[in-house]
Every structure is written in C-alpha cells, then in structure tokens.
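Any read-out appearing in this document is the output of simple, stated calculations on the displayed coordinates, not a laboratory observation. Computed from a predicted structure; not experimentally measured. Cβ atoms are built from the backbone, for glycine too; each structure is taken alone.
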Structure P
Amino acid sequence: MQKWRHLCIDMQRVFAEDTPWHVEWMDRVSPQITEVAGRFASATIFTRFLPPQHPDQLPGKWRDYYRKWSMMTGENLPPDLLDLIDPLKQLVPPARIFDKLTYSPWHGGRLHQFLLAEGVTRLAISGGETDVCILATVLGAIDHGYDVILLEDAVCGSADETHEASLTLLRNRFSVQLSVMTTDEFLSQAVAPA
C-alpha cells in the first residue's frame, strides 16, 4: 500500500479576503478541503505563499512581479493575511506548514526531502490556484515521481476558463501519473496513512 499525504496549496486569508489577489472560488472549495484535512490532519501539509518584504529581495523577474504587486509585499501587507484560513489554521498541529516564495513548493528541495524521509509515494492535492500554484505543484510532483491525485472539487482558480483548461490539460496529458477525482471519491477509498 502506498503511503500518502494531503498537500493543500495556499489556502490563505490573502486569497480568501478582499485583496487584489482574492480568489472568489476559495469559499466554494473550502468545505471539501476542510473535510479532507479534518479527517487526516496528521497527514496534511499546508503550503503558504509568502511575498518578500521588498521586491528587491527576490531575483530576476520576481522583482518586476512584486513591483507590479507592491501592495502585496511584506512592507504593505498585514502579516496576518498570510495565515491559513479558519478552520484550517486550527488543524496545525498536527498538520504541518511549508512556506514557499514561488509558485512551486518543490523549489529548494525541502518538501521533497521531507516526504522522502517519511516514505511518501502518493499525494492528494487541493487548494489554489488551479492555473498557477496547483499546476506548478502537480507538475513538480509528477517530475519527482509521485502518484498524484488531484481533487477536482477541492481546487480553485480566479478565472473559470483557465481553471477548466488546467484541469483538462492535467487530466488528458498526465493520465498515467495523475488521477483526477472528487473529494467524495477520494474519501471513500482513503485509509488513514501510517
């Protein structure tokens, strides 16, 4: 039996509340994510997308990105907006948090090394946004050889068109390495991981 973890991407207040990065669909997927994370809190890993304090703290085009979104840098953004949304925040611990500075949680190798040390071979992925951080997470997980389950009713984007296009791309191009299923389908077969 494969050892699995629930990898929940960027379910943070900064995306749930009235900010320039608001993701309208986050409210719609939160119940499914809360159900999975609540049942399997010790197997859940939350990522948080953390902007730099100043744009110049990051290299290359990330500087340009944060110059455009300067209101979202640490010098302007209230730090509590980077917290997980309620009730997910209450699940830590036993759930864990991995912070990241880029779309992908795989940058730097820390998450992969952690999962390897725990013997994890399968990841159930939820969170947002489907066409940015979820896409980067799924492709990175596939590159690292994980068996990936994408919970299609537990991922969200800020634009329906790119959300649906991302799901279609992942479902059609990566069918050997990726399963797309609903939260209920996943929960009906999930056993508590070791």
Structure Q
Amino acid sequence: MTCDTCAETATGLLADVPGIRDVRVDFGTASGVVAADDRVAAADIRSALSSYGFEARFPRDDPADSVPLSEEARSGLDIRTVSHGEVVNIEAELAPGKVTIFDYYADWCGPCHLLTPKLERLVKRYGNVALRKVDIVDWKSDAAKQATSEFRLGGLPYVRVYGPNGSVLGSVVGNHIEQVEALLEGFVQQ
C-alpha cells in the first residue's frame, strides 16, 4: 500500500457523496480540494472519509489534536516503541498496574498517523495509561504475522487495550479514538 493508494481510496469515497462534483486528494501534501453543491455539509465529508479511517480537517478546525506530542512532552510519559517488525512479547511489555494500549501501525498508513497523536494525548491525560507502539513495517514482518495469527489483525491502525491486571479489555480497528476511550472507561484516572 502506498499514499497514492490511500489518495485513490479517499477520492473514491468522496466522489460517492451526493452533491460532490470534483475531488482532488494529495497525501503528499496532506491536502484535498472538494468542489460541491451547497447541500454538501462538512459532516457529509467527514462521514464519508471516516468509514475508511480517514479524517477531514477544515481551516476552522483546531489542529492541536492532529499534531504528535513533542519529544519533550513525550519524555515524561509511559510511551515506547517496542517493535520494528519483530515479534512482541505482550506480557513483558504490559505496564504493571496501568492500562496498556498496544498501537499496531506502519509508517505508510495514513490513518495510523492520524490516530497516534490522539493515543499520545490519552497517555498524557490519564496517569495510569501506557502506550506501546508496534511498527509492523509491512505485512510480511514477524510482528504482522504474529498479530494476524493471534489477534486476527485485518487492517491498520489496530489498537489492543489491556487492563491493569493484564486482561484484554478489547480491540479497535481503524482511526476510532472514541472506541478506544470507551474501552478505558472505569479503568482510568486523571
């Protein structure tokens, strides 16, 4: 998969929205232009893109949640990359007494880049949440094979959440931070 493939997918999703006349998406510049009738609302565009894990951002949107935390901000948080394609020993990477989020991603995955800053902000917001990042690199890597075999990983981003005692709270496929937050309910503290 490449950014061009994602651009084609996003273009197709938007072209299917009634009232949209023309779409140009360029993942290289992280921008797109949509020509549409007045009946097309921002919510229509957001909805079409979210079905595939993409997001629409408009000039009036607050960009703060889309920017990864700085190295300085991350340095005091329990965030670690635990694999670059290698098999992951989940039990060894769990943060004792904390909710541990495993974020399976790849550098070539556009929706993964959208989800990462949101996951980092969860760790920043809650004192008992840890983030373990698993870069699958590509679908042939040992990490991807392990996740596909053990968790039935079918797409990225993929998030798996473990409770403070190491039990699986659930998993989320796609750029759906609200579903990740729902898994944390009752287990996190500010």
Value 27 of relative contact order in percent (Cα under 8 Å, 6 or more apart) was derived from the coordinates of, among P, Q, structure P
The value 3.3 for distance in nm of label points 7 Å out along Cα→Cβ at positions 8 and 176, derived from one of P, Q, belongs to structure P
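If log10 I(q)/I(0) by the Debye sum over Cα atoms at q = 0.09, 0.12, 0.15 Å⁻¹ comes out at -0.31, -0.55, -0.88 when worked out from the coordinates, which of P, Q was used?
Details: P: -0.31, -0.55, -0.88; Q: -0.36, -0.62, -0.93.
Answer by label: P.
With mean count of other Cβ atoms within 10 Å over residues 40-47 coming out at 21.0, pick the structure among P, Q it was computed from. Numbers along the way, then the final one.
Values: P: 21.0; Q: 14.6.
The value was obtained from structure P.
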Candidates P, Q; distance in nm of label points 7 Å out along Cα→Cβ at positions 56 and 120 computed = 2.7; producing structure is Q
